[in-house]
Structure I
Amino acid sequence: MPIWEPEPGETLLARTPITFATGAAMRVRGMRWFRDTERRDIQAELPGWPEGPVHVVRGGGNAAARNVVKGGLIALGVVVMGILSSQGGSVGPGASDQGSDTPTDRADEVEDFPVMWAAPGTVARTLPWQLDPGRTDAKRYTTHAIVTDRRLVIVGLPVHKGQKTIDDELLWETPRSTIAAVEPRDFKDGTDVQLVFTDGSWCRLRAQWRRRFTDYLKGPLDLMSLESLTPAQRSTARTFAATQPADAGPPVVTRNACGCYRVSVLAPSTTDSFFGISDRDTVVDAAGTELPYAQYHPEDFTS
């Protein structure tokens, strides 16, 4: 199929590359498990799933040894950074600053790393195997999550370097009503999210654009119509939307905590296999003025 598009009357909110998460703690680094509520490995029970890697949690001794090595590397890094600073070098923050070295749930992030927690017959067991980095070749195939005002969709697509060709394969979808909670997980990189379904099953995913993914899935969805804006705000929003690609959807308007309004527009034709859709947005203040970037409040930024 060509680029996945919403049905008439359905609003496209976000599209981001997504996979099952991967363990970061020493005992589970590079690994993931698919569990039932008794903590048994169930990947062999999942219908239609091809055979994949079987992981074993590393023993405490190995983990301890790796921690010693890691500690030495960290100490060396501190020395190097000190030298750079003393020589006038600039050492800035990295993308990992949004992460945390403190686990939220030690049992599921340090001792074990389930990315699916599902009793028989639950929603999480229906997720597609293509989300598993251990079963797909990331250089050839990727998976994207698409969020609309009605549902969550997972599509798969070939990776085309340097090309804009998109050939989506619909893999899975579920109504928003099946999603009970969306919980960011910051350990370690700050890109993971736990998606909890109403039947108690859950999955842990890694989203390239996590905030866009989570903000629009958290309920209840509170989007503003153009008619609810003042005439000046509405005019600014329409003028901004008119400059976007012809296939762009209607402006998606949300109110930020500072009192400004974010106006976002997504166009399926701008989909990229590596990045999903980068929404084009602007911020409008209470008077209807489009703010320059330098005047954004902290609440106006997105990621």
Structure II
Amino acid sequence: MSSTKLLQIGSISDRMRDALAEAFEIDVLADQSDRAAFLAERGGDYPAVVTTAGLPDDVLSAATGLKVVSSFGVGYDSIDAEACAARGILVTHTPDVLNDEVANTFVMLWLAVSRDLLGSERHARSGAWAKDGAYPLTRSIQGRRVGILGLGRIGQTIADRCEAFDAEIHYHSRSRKDVPYTYHDNPVALAQAVEVLVAITPGGAETEHLVSAEVFDALGPDGLFFNLARGSVTDEAALIQALLDKRIAGAGLDVFEAEPKIPDALKEMENVVLLPHVASATYETRAAMGDLVVRNLLQWQKDGSVLTAVPECRDL
């Protein structure tokens, strides 16, 4: 198999690099001392891009010979997939391989918030149990009404997990699915019907602040909110205010609007569990994601096709 020039954006694992080096000549964008000059002079030399950090506009403009972009992650809102499709550029992502781990992380957050895992752990560790007595009662997750905002592959896996806890499952998606769950035609109606709301929609302009103050009001003072989608999906200021006003009972968040910055107000709340965008961050899942990134590029080099094109590029 002949070597093909490949531009790397962001960092990749040694496992990925070793697999790609057998078929590609890899140049790392971050290693270029003069990025603008490099792209102006050599941007057109790269038919392939591997990225863990999106596709910046300056790269897309300079890469006049670009044919394929293999992206690490299921979300691709940092890539202008429509512009790529218009130019005949295939964009791939890594769906399915992270479904289980993201769904498991939701269950972990749900249990942690409902059962006040962190507070009760502090109570035991600090000696307060012996000094002050038993920890206050918490709320069960059994038999709850759970609303899934975005019933895609990961949303369906979350639904599967929820069934183990005898949940009554509701959902909202861009279209009604052939599933035995209750459909709602907007996020507010979904929130009104449930006790637990989890956002697992794609990011981007179409879903920006989809979870709004109105959604939190509909969820109500006993409701719990979880976001494992993108920070942009939630109006973070509205979430903070809803928590401060006790218009919702708590939240579990893996993503934030200005990552890695997290508002101090959220850090100070004991009814909120915060994670640093780690829903899929296990050795096993990240290895599987990297392997799929590599397989997409090798498949493209072999015959011009890819395994997991994003929807905008599936007809190319």
Structure III
Amino acid sequence: MSTTPKPCILQIGRLPLPALEAELAARYSVTSLADQADPVAFLAARGAEFNAVVTTASIGLTGEVIAALPHLQVISSFGVGFDALDVDAAKARGVQVGYTPGVLNDCVADMAFALMLDVSRGIAASDRFVRRSEWPQGRFALGSRVSGKRLGIVGMGRIGQAVAERAIGFRMEVGYHNRRPAPDAALPYFESLVALARWADYLVLTVAGGPATRHMVDRPVLDALGPEGFLINVARGSVVDEAALIDALAERRIAGAGLDVFEEEPRVPAALIALDNVVLTPHTASATHETRRAMADLVLENLESFFATGAVRVPVPGT
């Protein structure tokens, strides 16, 4: 009686959900690259053993590692972004690439509004105010109202649309900027990001990362947003010129910012941490039990679909 060997999977780094690591190990022969004392030497010696890779959007996969895996057929990535993944190298090799969009839209959009409310009303700051026993000595500073304001969305994809849906309940006027008008978005479209920033009270970033969007929010955009405007970033840290943002916050050329992502995660500049008009969270927009479980399920489904049919269930566009 013959048995079919389990596919060999190379796990690039730690996964955000331990249960997913256990489920992968139960179904496949999994080796963690992060556990190897010398990853380069390991790949040189054993790279030919692996026909699949599991990674995350934040860790990605370099062209060098792809080149060291001559029998690679499929990549399953935990996350919606793929700017850290060398998609061109995978495509050139005919490697299928699956990812996990859609299932995290609601939680990321919720976080955008949580940051918007926090930086506007000083929720985290007022919590610290109470805990420091400062309330008996004086009143907490006034905040800014969110309801009825103008919301500019940069990137009208699935997450941008979810943000726009939530804005209805806050009676906000919504406009957006994209590379081109979104066919399903019956909202004002701004061809210029500067024009959108000038119009908006809140500029929410939900655009994809990568070279095409690097530092698209720069000093001219921040100056257009102005001293009463707020920047909210639940996209990628690379989208914002972080040095320009620090200057704009420190000089009060914008009112404030809510940031879930940073240019050099997990390192956050001390100058940013020192500011009192910015709310900082550690890239946790999709970090809920429900969403992480749904993302894990899709990582598994992409692998299962590939090994059963030769195609992942949800491919990265263009692969």
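Since every read-out is calculated from the coordinates, none of them should be taken as a lab result. All values reported here derive from a predicted model rather than from experimental measurement. Cβ atoms are built from the backbone, for glycine too; each structure is taken alone.
Hey, distance in nm of label points 7 Å out along Cα→Cβ at positions 59 and 139 derived from one of I, II, III reads 5.2; which structure?
Working: I: 3.5; II: 4.2; III: 5.2.
The read-out was computed on structure III.
So if we calculate distance in nm of label points 7 Å out along Cα→Cβ at positions 35 and 235 for every structure here (I, II, III), which label has the highest result? Can you show the working numbers first?
Numbers: I: 5.8; II: 3.3; III: 3.8.
Structure I comes out on top.
Thinking of I, II, III, which structure, once Rg and Dmax of the Cα atoms in Å is computed, gives back 21.8, 81?
Working: I: 21.6, 67; II: 21.9, 71; III: 21.8, 81.
So the calculation was done on III.
Match the computed value 15.6 of mean count of other Cβ atoms within 10 Å over residues 43-50 to one of the structures I, II, III, and report its label.
III
For which of the structures I, II, III does the calculation of volume of the Cα convex hull per residue in Å³, for residues 51-122 alone return 112?
II
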